[in-house]
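The data blocks that follow each hold one structure.
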Structure I
Amino acid sequence: MALKRQIPLRDLFLLKMNPVIRFFIIADVVTYGAVGLLAPIFALYIDEFITGGGPEVAGVAAAIFLFTKSISQVPAAAIIDKIYGEKDDFLVLFIGMIVGSLVPLSYLFIDTPLQLYIVQFILGLALGATFPSFMAIFTRHSESGREATVWGIYYMLVDFSAATAGAIGGVLAVTIGFEKVIIAVTLIGLLGAFLYLPAGLALQRGKV
């Protein structure tokens, strides 16, 4: 007797999934695609456009972002948990994603390490607030008994998107320039943020 396929093909195409999960995955595939475009050229951008920029500035900028994101997640999660319902969770997620998508646009207007550090701090706060909101909603609506499969599909598609975009980002930086890449990152990021709206509508209707 043939073994039953553990991960049906329709799951990889997000068919017959909870609509909230489906649109969350689609939105993050687009969003992390935008992040992937910028990731491989960020240090080069700092070296070329930030006065006195170099590996040490890139390292501090990355540390500020990660440190701010990490310490802001717990208080953000605590505030979200104190408010009953998912509307607040989704609102925090959506606003945070909009802000996070717009932040890269500021890279076109800054030229000092201090300005870069402030931008990274703001980005850390925005994404630090979105992470617990995303996790809370995604976990609640994952199919019972298949949570690991759903998360596996999520990370497979999101990581594939980021990896593919990373390769493309390096080529685009050489061919069209950093400025146009950053504009593309912003526009794609905003598209990813707005792709959360169908999930928000499904939550509003309470049919998920």
Structure II
Amino acid sequence: MKILAIVGSYRKGGVVDTAIDEILASARAEGAETEKIYLIDRHIDFCTNCRSCTQLPGLQRGRCIIADDMNSILETIESADAIVLGSPMNFGTVTAVTKQFIERLICYAYWPWGAKAPQIRNRRKRKYAVLVTSSAAPSFLARLSSRIIKLLKVAAGLLGADTIGVIFIGLAARKERQSIEKGTGKKARHLGKKLVRCSVAKIGQQKMNDLP
């Protein structure tokens, strides 16, 4: 099985990236293959709200007319058995590059002209997700004052994933290069194992359901 991490941090080796590394290392110890995509390394243009990708019906995502790296990123996500989404908090929400990525997920909605609101094309959750974020404020205050976890959960849902764990790292800006605490590392490793074991069970159940 394969676990893919999407990292929306601007700082490689920062607390979000380090926590994700712990998750992936733990998943590899359980036998999973892992991959990590840094959004800052990919060419992702802004969504122009042309809605071309939302016009045709069907369970599969609509095709975007923008020629950049987004299609290949989504193909990689769709081929993965589980995902990790990570972004630090900037100005109360995800980073700009993460928001840019999330806005392009409109392709998973059907929204023809004349319809009042978009509809998710496929509500079936085919995989699991773990979310990772951080804040300069204490985590409990950041949770109360922002909707960052809700936004990441919505993104995971559009990608066909149920969220089974969240790591919220508070007080993450005390040093230029800050390490994660032992408790955070322990939780990350636990979630890496959980992600693999839950995904294996889900894959097995899906195979059973597909039997004639």
Which one of I, II has Kirkwood radius over Cα pairs in Å, for residues 75-130 alone, as calculated from the coordinates, equal to 12.3?
-> I
Supply the structure label, taken from I, II, corresponding to Kirkwood radius over Cα pairs in Å with the calculated value 18.2.
-> I
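To test your reading of the models, identify which of I, II gives 44 for relative contact order in percent (Cα under 8 Å, 6 or more apart) when calculated.
Values: I: 44; II: 27.
Of the structures listed, the value fits I.
-12000 is what came out when helix-only ellipticity at 222 nm (-39500 (n - 2.57) for each DSSP H run of 4 or more, over all residues; to 500) was calculated for one structure; which of I, II is it? Mind showing how you got there, number by number?
On the way: I: -26000; II: -12000.
Corresponding structure: II.
Read-outs throughout are calculated quantities, based only on the coordinates presented, and are distinct from any laboratory measurement. Quick caveat: nothing in here was measured; it's all calculated off a predicted structure.
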